[in-house]
Structure 1
Amino acid sequence: MGDEPQGQDIRTVDFGDALGERYLAYALATITSRSLPDVRDGLKPVHRRLMYAMRQLKLDPETGFKKCARVVGDVIGKYHPHGDTAVYDALVRLAQEFAVRYPLVDGQGNFGNIDGDNAAAMRYTEARMTHVATALLDGIDEDTVDFRGTYDGEEQEPVVLPARFPNLLANGATGIAVGMATSIPPHNVGELCDALIHLVKTPNARLATLVEYVPGPDFPTGGVLVEAPEAILEAYSTGRGAFRLRARWVVEKLKHGQYLIIVTEMPYQVAKARVIEKIALLLAQKKLAVLADVRDESAETVRLVLEPKSRGIEPAALMETIFRLTDLEVRIALNMNVLDANGVPRVMDLREVLQAFIDHRHVVLERRTNHRLSWIGRRLEVLEGHLVAYLNLDEVIRIVRYEDEPKRALIVRFKLTDTQAEAILNMRLRSLRKLEEIAIREEHTALGAERDDLEDLLADEGRRRKALEAEFADIREKFGATTELGRRRTELAGVPAAVEAAPAEAVEREPITVLCSQKGWIRAIGGHGNGVETKYKEGDRERFVLRCETTDKLVLFGTNGRFYTFACDRLSRGRGYGEPIRLMVELGNDHDIVAMFVHTPGRKLLVAASDGRGFVVEADDIIAQTRQGKQVLNVATGVEGTVCAPVEGDTVAVIGSNRRLILFPLAEVPVMARGRGVILQRYRDGALSDAKVFAMAEGLTWRIGERIRTQNELADWLGKRGQAGRLPPTGFPKSNRFA
């Protein structure tokens, strides 16, 4: 015998391989059993187990409430072996009318509020299911879904719910797994049912047609969706995108031209108290000069009062400023990454999600019908045995009275089944009345007709589709627009008109000089004088120097193809070196700033990437609404070779790293809002170095040190867009740049 312990399997494995296997198992468990919802019922396992446990406790909408602690105890004890806090938080969210579009739990007690306050402890609150929850569970006892053993093998739980209600899109879902996430905003169930009915009638319906039925999300807190229909269609077509959502506000007129702005609806999942704290902080930091005061006058409804500093400020301009600085405008992500019917995670478009729900309901219909047919078959078998007994009543009585084995004798004498013989022996004397015989014959006839009808339903796909249409119409009738719960709450407003966010009346106009260093530190200095202090950190030096005013906007263009916008009055103006602009615009270490300039309305810019592609963009179209900037140049590019040049002429000059120069008319370059653009210069081995737009009549200029040279004879370099070009004029900089 050796020294190894008996009964142990000790193997030598690579630590990296073992760690990878275990992490993969953990990742798969997180994806499939915790974070991603099922496309069929729209629920994660914890929510599904909560619904099933509440049903087992008979917490129907018509019955009384039970303590949430009882529900949570059953869930973690029988189905979900996790912490009680996590399970209770999931239960609370299902009851919050401001968090869930169609609540699945009817809560009694303190379940939190829109200000972000937490719910009371589970020992105080009570809960029961709503009618929506009962629709999700409808038919679960009729073999409509599969069951599996619980974690300890003592109970059974459903793999998925029958889900008569389209819960995934109606209530939405969010979750972060390992390596993937999901984010589905809530929608209006009436619109979803219309789309489902249309898809059942027209299986090959175009996605654009379905988007006409489902024009956008419908959030429980209302708000205004300010997104272009084209962007909404693209998001639903790819399953990925985002929606801009704003708070709803109205103007309340006062005397002498004064007014107040009243916010009546908050954006989805935005805590009102935190917005007020943010506005108060901005006021204290003097970064919200358009506003004088903010106060909360909310009761049962939201009433957030914003008092402008001056009656001369336009309400729309004031709100545009607040939208950009606070969470009164948010972006709601769309990432329809869900588990399909086979448990495989994938991103679906709107049509695939709707079709998956239809397929699930079709399977439920077939299984429910087969379950009913099985029951009818068993019942008819018993009834036929009873009818045999009525037809041969005297003989049956004799056999029961005198035979030693009456069951066997009945089977042999009347060719009955074991079930029929047992049913005859279990008949009561009272059931031998004539009236009982008539009732049994009527039941036999009715069940026979129902069996024929159900068999015809299973054989006729058209009838099954009609049944699904009627089912969706019934859901629309119960929970759709005709009810208070189902009316659309979120307004679809489209893209709002462009409004100046920082009106001159609110910001004191004064000259400043903006300094940006080579390493990306930016600051502002008062005045335009020549004696401005231009000190930089050791090893750093000057890069951009702009003379502008506090009412101006600065625009940055990065090698990631994005434009970033920020107001000059918010730049650091204290002592020191300023603030790191890389953190401000989040370019990251792999990208750099290409250009910095003052925004001029009506201006045009030439943008180009290192692969020689580019186009002209309107300056009014590049203004970014968020800190993440606005994507314009959709092409992978490096730090070298990205260009942003003002359009100040009629001719484009492009030079590559292979030292080839080509000139061609500006008219050959299209004006676009975003994209890859067209080929400006073609390279075999090389990339774009620089580009500019100049006036042919004034000649091509470039800078060498402090001197500026001009070349007027340019015929040798004129050509067509996309050509390779030729060597530049004598004396052109070795850096291959015009400035």
Structure 2
Amino acid sequence: MTKTPSRPRVAALVGPYMGGKTALLESILFHCGAITRKGTRKENTTVGDSSPEARARGSGTEVNIASAEYLGETWTFLDCPGSIELLQESEGALMVADAAVVVCEPDVGRAMTLAPILRFLDDLDIPHLLFINKMDHAAGSVRETMAALQGFSRHPLVLREIPIREGGKITGHVDLVSERAFRWTPGKPSELIQIPDSLKEQEAKARTEMLEALADFDDKLLEQLLEDAVPPPDAIYDALAKDLREDKVVPVFFGSAESDHGVRRLLKALRHETPESNAAALRLGLAGMNDGPAAAVFKTHYAGHVGKLSFVRIFAGEIAEGATVGGVRVGGILRMNAGKQEKTARAKTGEVAGLARTEGLATGQTLSAAGIKGVPNWPATLAPLFALAIHSEKREDDVKLTGALSRLVEEDPSLSFGANPDTGEFLLWGQGEMHLQIALERLRQRMNMPVKAKRPLVPYKETVRKGIKQHARHKKQSGGHGEFGDIHVEIKPLPRGSGFAFSDSITGGSVPKQYIPAVEAGVRESLARGPFGFPVVDVAVTLTDGQYHSVDSSDMAFKKAAGQAMREGLPACQPVLLEPICHVEIAVPTEFTSKAQRLVSGRRGQILGFDAKADWKGWDQVTALLPQSEMHDLIVELRSATLGVGTFSWRFDHLQELTGKAADQVITERQHAAAAQ
């Protein structure tokens, strides 16, 4: 089958941690001649996962970009991180890819780890293939793995080859389109052999299943099958290419990236069946542009001497160094080649390039002659799930810290930061503990901004159960004008969630009107720290009476009197601690629902119910109320209990009384923390 050389295309390698994506990238680059020797993770010599954070963890922490030539065509491969905590990074790369290669192990028990990836690809109609890796070492079954994965895919998984087994090991494959058999040879191209007699019946059955799956989307092919006609290989290849382009089927291949088995076959399938870049352009709203260059930003990176880099996929025209596109001047262009950045004068349609010093551009935006626009269906920013309270190791760096964090958020929008007004802490939010540790390492190593981090304080409050009347007088004489303020206030509890209310019932001018705002200010200031050391809420204070001095009274005197009244009165109002309660919706595969419920119960949570998760086949949603003090590492334990796929959303719901030993412990710990500051 001949094929006209195409424009440069992009394939994303995606899959769960330990699936072998980085090994597959090494094998692909080796076969393409982009590298002369494959690197290994053990020796820290791989093209992918080359950042210090990735080397330290032995796993990807960001999208790695590498380009290569294969049979006269230009390809860019985007190796995506496997951790669910770095999903936002992977989603950006998938948006600009022409096709995705989903890499997994032949482990039925881990099939569900692909559920979030397959759902994302299905939702966005991104063409994708499946590569079952590590088949030379595993006893796993291709068909059993496919059957397990089919439950998480909306589209049929179509087996493209069947394994040849010798001595209990997979040693080759039979291609179901060409009906040719190949024996794997380490370090060399596969050897063409005759189809073993023992496999002929199995091959015929598997080929029929493949054709029947394709016939569901091709009337001509269906007619041929009904007439028992044998469709020619070219017709089958055309049907496969069409169905992949339209994201109707998911072709399935297998092999071993580490041993180079099945990788050439995968490359040939990518070459013949991956759609041209105009299909991805259509998804991003950039199709049909003829009035100049057009590109989409899928990753932002700050790189030392280079500064800000906007990694783009170009979908129309070409971009030259120094050119101005849509009001943005391109300061330089970098091309990624086998993990190295190379300067180039221009980048053309289909290519991936890094545009230097492009201020004003952000991930998820398109750049064209029409200006900068957001991509309408770009993945939403992931909601924060885990937080750390941080501050600079050097207090003089506090001002610089915000700028450094802003750059981090530009690189990774699933990070966020800001001050907690209730506790006064500065919080960094992300998708999990590892996610934030990576962010802190980048602050230290790339931005020279070392910070200290700790578990955030819980924003406890306190309120009162009993109302009282309180009198306070502030009097001070030190020569000249003194200070005098005398007030009577009534302190009462309010219903939960009411906040604070101030009023006065002054008659006869016992407290002049001009001093009443000062009384309110003094009361409000005193509520910032109640008897237990926490902000006081749900309380009403009424100024009922008082006295003033024509010379010594002042705003300050009445403000101090109000503060004194509250300090003396609140402890007599039966104060009680309030803890924040969150409304949580936990999403897990059905088989883990009971684990999620036990997790909630073990954290003093109240289960409100559970039901099937809407539009998520085989998933449940557990709804619960959970104390915020139990939320800090919830995502860590939830993922540990669900093979990494469980997640949740949350919001503040209400404040609830906390009494007894639990309250005493909170108060003691907060007092010790305050004393240590």
Structure 3
Amino acid sequence: MDDKFQDGYYDSAENIVKELQATFREEAYELLAELESGLLELEKNPDDKEQIGRVFRAMHTIKGSGGACEFHDITAFTHELESVFDKVRSGKAPVTTELINLTLLARDQIKAMFNAYYQGGAADSTKAAEIIEAFKKLVPQAAAPEKQAPAPERTAPPAEKPRSLTYRIRFRPSEDLFVQGTNPINLLSELRGLGTCKVVAQTEAIPFLEDYDPLANYTYWDVILTTSRGMNAIQDVFIFVRDTAEVNIEVIDEDGYLEGETSYKKLGEILLERGDLTPDDLQKALKSKKRIGELLIDNSIVPQAKITSALMEQQHVRELREQRQTGIESASSIRVATNKLDILVDLVGELVTVQARLSQTALNNNIPALVTIAEEVERLTSSLRDTTMNIRMLPIGTTFSKFKRLVRDLSSELNKEIELTTNGAETELDKTVIERLGDPLVHIIRNSIDHGIEHPAERMAAGKPKKGTIHLSAIHAGAQVLIRVQDDGAGLDAEAIRAKAVEKGLILPDAQLTEQELWQLILAPGFSTAKQVTGVSGRGVGMDVVKRAIDALRGTLEISSKKGAGTTITLRLPLTLAIIDGFLTKIGAEDFIFPLSLVDECVELTRDNSFSRGGRHLIDVRGHIVPFIRLREQFAINGDAPQIEQIVIVRVEGRRVGFVVDHVVGGHQTVIKNLGTFYKDVEGISGATILGDGTVALILDVPNLVRTVEVEDARIQ
């Protein structure tokens, strides 16, 4: 063989393997998550065959795909695990706590091996050997290497899949059906059990009440059934009524019939075939400009229920043909690299900015044709923006599932019994938000386990269940997602928090704080009420990290607690970090944007409803006192304020705070731009955006701005 050909061949093979490895990367970590989830479920129900099969399939896929990608050490290691669970699957080895613990360690070792391949470094091969030896002791001879691969068994060729047919059935029972002791609902339920089934009742024969016989049946049914069971199975359903009922069964569609065609018969054709419409009536109806269905109903030629039944048949067959043509059942999604999605979002953001400039130009020049085009572009851009944002949305359940292992391991380490329950796993969030949410939730859950949930003996003494519960939930709330971590533990100790805050100089001994203000003290850097430092907590860094991470996501954190009943921490997060709904305001020549999700209302600032007390500006809003901040003073903006100023009232961490601006402009689609490293530490500003006229508007970091002003006020006092 020519040397150049050989070199090219091996280079090509190596490139193919590298491409396979890159493609398998995301799937590998998904399989590890699936393996962990299956093991945790199996621990709860050791005899669950479905979970055993789930664990075995995850191992088998890791082994097979790892072999194709030439991850030889992963393949060899996973083969040993698969051998163990093959015995479990066949009932030769029991599922025990020791087996689950050891398999979870093995799963962590596989993850370390993947990390070594994808992120660099090396996995501990000694640990892998120790795990295999432990398996051999736990399940004797289960992991012994095979001396000779058995010859592959000869299997019969797979049976041909039965063809799926769609039937039109008209079931017209006799009037004395009930007297015979037959319930037609049971017959229809049997039909539904044969496949995909739709039923319409025909009731035009039901008489008026004075002529109605309660023992008589006046109804018949039209059924559309798609099944692979065949005609005999359908006829068997009606075997006991076939002598007294009229049953018509016709094949109207066949799997694979008319490939490439998704349309179906017209409404008039279906009614003719069923005998519900005569050819003469159809011809008369076709001459009218009305839709045929409306005309037939209006002229009482065909009852409404028969039209509904024919339309149901039409829709049913169309859907089946579309599924066959588009292959929905075999290919419902594709994988797209994250960086490509990021580029797409950036381009959509630029398009939104250009669209705003186009709209502004059209309005300024008052050209009707250009205004029409600008409105159309705005509609299309809005649709494209929403679609692009939806592409980046992922269910938060993938993050929730990771915490089951955390709760299991940590509660075992601390000799506590704790169960994690979840709700709202299908709630969707932007991919970037989900990725950056993991660490804050880890800190919160660790605190709940260590500080919140009591030991079993303490819980029983307090009249609580022996096992504690941490409930993790997510729910949409407008343009935000609320994520709650709720435990049924001891709750926060208000006196201990106050004493620690005084000790650290955060508050004065005689300071009067609301309960919400008191809870917020635990978010201060270095704050901890733990009496001793453990491997879990006590160094006072956890909740400070959480607060900074949530602030970086432009979210807010709220705490509520009741002593002896537990603590709830609520995170309010934006759906996305790329494009938000903003609220545009002006101060002098400067433009500022509030995140619209935080804005409650706007009111005018007058001398009659505003006053000062203790160095704070306050306003009376319908009987409620709201503190406010003058942004003109905060940002040292020159010039005189207008005679009538506006206050934008926002809700931050459960409180209402006002911000004084010169003018309110209104809603604005805000494409968020970073300010760059030079401005990254500017207090109260989280980013910027470009307006339609090309000017730059600053996006306010409202929670940070409120805290900055409160610190300054405290320093002055």
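No lab work stands behind these numbers, since they all come straight from the coordinates. Worth saying up front: this structure is predicted, and the values here are computed from it rather than measured. Cβ atoms are built from the backbone, for glycine too; each structure is taken alone.
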Legend entry - Entry that produces 3.2 once distance in nm of label points 7 Å out along Cα→Cβ at positions 136 and 344 is calculated, selected from 1, 2, 3: 2
Legend entry - Read-out distance in nm of label points 7 Å out along Cα→Cβ at positions 384 and 456, computed value 6.1, structure in 1, 2, 3: 3
Legend entry - Among 1, 2, 3, which structure scores highest (criterion: volume of the Cα convex hull per residue in Å³): 3
Inset, instruction - For the read-out log10 I(q)/I(0) by the Debye sum over Cα atoms at q = 0.11, 0.12, 0.13, 0.23 Å⁻¹, for residues 280-399 alone, a value of -0.79, -0.83, -0.85, -1.24 was computed from one structure; give its label from 1, 2, 3. - result: 3
